[in-house]
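The structures come next, written out as C-alpha cells.
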Structure P
Amino acid sequence: MKMKMKTAADILMTEALPVLMCYSIVGETAHEVIGIAMFGLFILNHILNFGWIMSLFKGKYDLRRCVNTAVNALVFLCMIGLMYSGIVISKHVFTFVNIGGVMTARTIHILYAYWGLVLMSVHLGMHISQMAARMKLKNKAVVWALRIIFGVIGGIVKKCAVGEYPKS
C-alpha cells in the first residue's frame with residue numbers, strides 16, 4: 001500500500017510540474033491551486049520517505065549519497081521558498097495574507113521555480129532506474145530511452161515557461 005502511495009505521489013508531482021511551469025496557459029488561480037497540491041504531495045512524499053530522513057545521520061557517505069542528499073536538500077529549500085513566496089504573491093487563494101514585499105517575493109518565486117525545475121529534473125533522473133524497476137523494465141535501452149524522453153520533455157517545459165511569468 002505504501003509503495004502504491006509513493007508511486008501515485010511521484011506520478012502526480014511529475015505531472016503537476018510541467019503544468020505549473022506553463023503559468024500563462026493555466027492561469028493564476030489554477031497555478032495557485034495546483035501549486036498548493038504540489039506542495040501537499042511534496043509533504044506526503046516526505047512522510048512516506050521518513051525512513052530516508054531518519055537515516056541521514058547514519059552510515060557512510062560516498063559520492064553518490066552526498067550528491068543525492070545535496071540535491072534533496074536543495075529541492076526541499078526550493079519548495080519551502082516557492083510556497084512562502086507563492087503565499088506572499090497570491091492573488092486568489094491567500095488574499096487574506098498581507099505580508100508585503102510582493103516584488104521581492106515574485107523575484108524569489110521565479111528564481112526558486114527555475115532552480116527547482118533543474119533540481120527536480122536531476123532528482124527524477126537519479127531515480128529513473130528505481131522507477132524502471134518498479135515498472136519491471138529490465139531492458140537498459142528502454143531505461144535510457146526514458147531518460148532521453150524525460151530530458152526532451154524537460155526542454156519543452158523549459159521553453160514553454162521562459163518569459164511567461166507576468167511582470168505586474
Structure Q
Amino acid sequence: MAGGRIVVVPFQGSTFVPEETIIIGNVALYGATGGEAYFYGMAGERFAVRNSGAKTVVEGVGDHGCEYMTGGVVVVLGKTGRNFAAGMSGGVAFVLNEDGGFERRCNLSMVELEPVRDKADLAVLKNMIEQHARYTGSAKAKKLLEQWDQSLQKFLRVMSVEYKKVLEQRKLQKAATREAAVHG
C-alpha cells in the first residue's frame with residue numbers, strides 16, 4: 001500500500017462480533033509506505049510488518065504486530081498477540097491495554113511504553129479513532145469516543161527509544177532556530 005484508503009467491514013447481516021474475529025489475514029500492510037486503512041475486525045499475524053508510512057486502525061492483531069516497523073501510525077483497539085513491536089525502529093503505535101497485560105506481549109528490546117500525554121499524540125489518536133468509527137461504524141470505536149477520558153487512560157504509546165530521541169532532538173533544533181530568528 002502506497003496511498004489511498006482501504007476500509008474493510010463485515011458483510012451486512014454477519015452474526016459474528018467483529019472485535020473478536022479475524023477479518024483480514026496474515027501480513028496485511030506488509031511494507032506499506034503510505035495511505036490509510038481501517039479494519040472493523042482483527043488482523044491475523046504479522047500485521048503492519050515493515051510499515052514505513054501507512055496510518056491504520058484495527059480492532060486487534062495476532063502475533064508479531066508492527067514487527068520491524070519504521071514509520072507510520074498503528075492504532076490497535078483490542079488485544080495483540082505476542083512479540084508486538086519486535087525490531088520496531090520508527091513510527092508509533094497506540095494500543096488499548098484493556099486487560100493490563102500488553103507489556104508481557106510486547107517485545108521491549110527496542111521500544112518503550114508510555115501513557116498518551118503529548119497533545120499532538122492525543123490529537124492523532126482521537127482523530128484516527130473518529131475516522132475509524134466514521135468509515136467502519138465500529139461499535140468499539142464509538143464506545144471509546146463516548147467515554148474518551150476513561151478510554152484514554154487505557155491506551156499506551158509504543159515508540160522506539162532511538163526514534164523518540166531523534167524526535168526530541170528535532171524539537172530542540174526547531175526551538176533553537178525560532179529563538180535565533182527572534183533574537184536575530
Structure R
Amino acid sequence: MPNGTPPHKEKRINELNKIKLVNLALSHINNLIIDERETLKKSPSYAYLTFKEIQKENPNDTLVWIMGMDSFLKIETWYEYENFLEEVNLLILERPGYEVDETSFVQNLLEAKRILNFQEFKDSKGKIFILPIDPIEVTSTKIRELISNNEDVSALLDGDVYQFIKDQNLYQEQ
C-alpha cells in the first residue's frame with residue numbers, strides 16, 4: 001500500500017506516478033494486491049485510520065502491519081499511536097543503521113510486546129515481531145539523491161521502474 005500524503009514526510013511525487021511505480025515494481029508477484037486507498041485520499045494518511053478501514057473490511061482476519069525499523073523508532077510521533085500499538089500486530093523489518101536505544105520507549109515496547117515466533121500473530125493483536133533481513137546497503141533517499149544528480153541507478157532499480165522515473169523526470173530538482 002503506497003502511502004498518500006504522509007504527515008511525517010515531504011510529498012515528492014504525485015499519486016498517479018506513485019501508483020504507477022508500485023505497479024511496475026510489484027505487479028508480477030502472484031496473489032499480491034496493491035491497495036491504492038491512501039494515495040486516493042486528499043487528506044493526510046494516518047496508519048491507524050487506514051488500519052481501522054482494512055479491519056472493518058476483513059473482520060475475521062488477523063492483520064499484520066509491515067514497516068521498517070526507521071519508521072518504528074518514531075512510532076511515538078504517529079497519530080493515535082497508543083491505539084495503533086494496542087490493536088495492530090507489527091512486523092518490523094530491520095534496517096542498517098537503525099538500532100533500538102536500550103533506554104527508549106521503543107525498547108520498553110519490545111520488552112512488553114515482542115514475539116519470537118511469527119505464528120504467535122494468529123488470533124492476536126498488539127504483538128511485535130522483528131524480522132531480520134539482508135537488505136541492500138542503499139536507501140531510497142540515497143537513490144532519489146543520485147537520480148536528482150543525474151547519476152545512473154539502473155543497477156539499483158527494476159528496469160521498468162527506472163525507465164518510468166527517467167521518462168517522467170521524477171525526483172529531479174525543480
Review point. When relative contact order in percent (Cα under 8 Å, 6 or more apart) is calculated for each of the structures P, Q, R, which structure yields the highest value?
Key: P
Practice item. State the single structure among P, Q, R that was used to calculate distance in nm of label points 7 Å out along Cα→Cβ at positions 80 and 96, giving 1.5. Key: Q
Review point. A value of 4.8 was computed for distance in nm of label points 7 Å out along Cα→Cβ at positions 48 and 152; which of P, Q, R is the source structure?
Key: R
**Study point:** Top of P, Q, R by percent of Cα pairs over 26 Å apart, largest first
**Key:** R
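Values quoted throughout were computed directly from the atomic coordinates according to the rules given, and no laboratory measurement underlies them. Because the structure is predicted, anything quoted here is derived from the model rather than measured. Cβ atoms are built from the backbone, for glycine too; each structure is taken alone.
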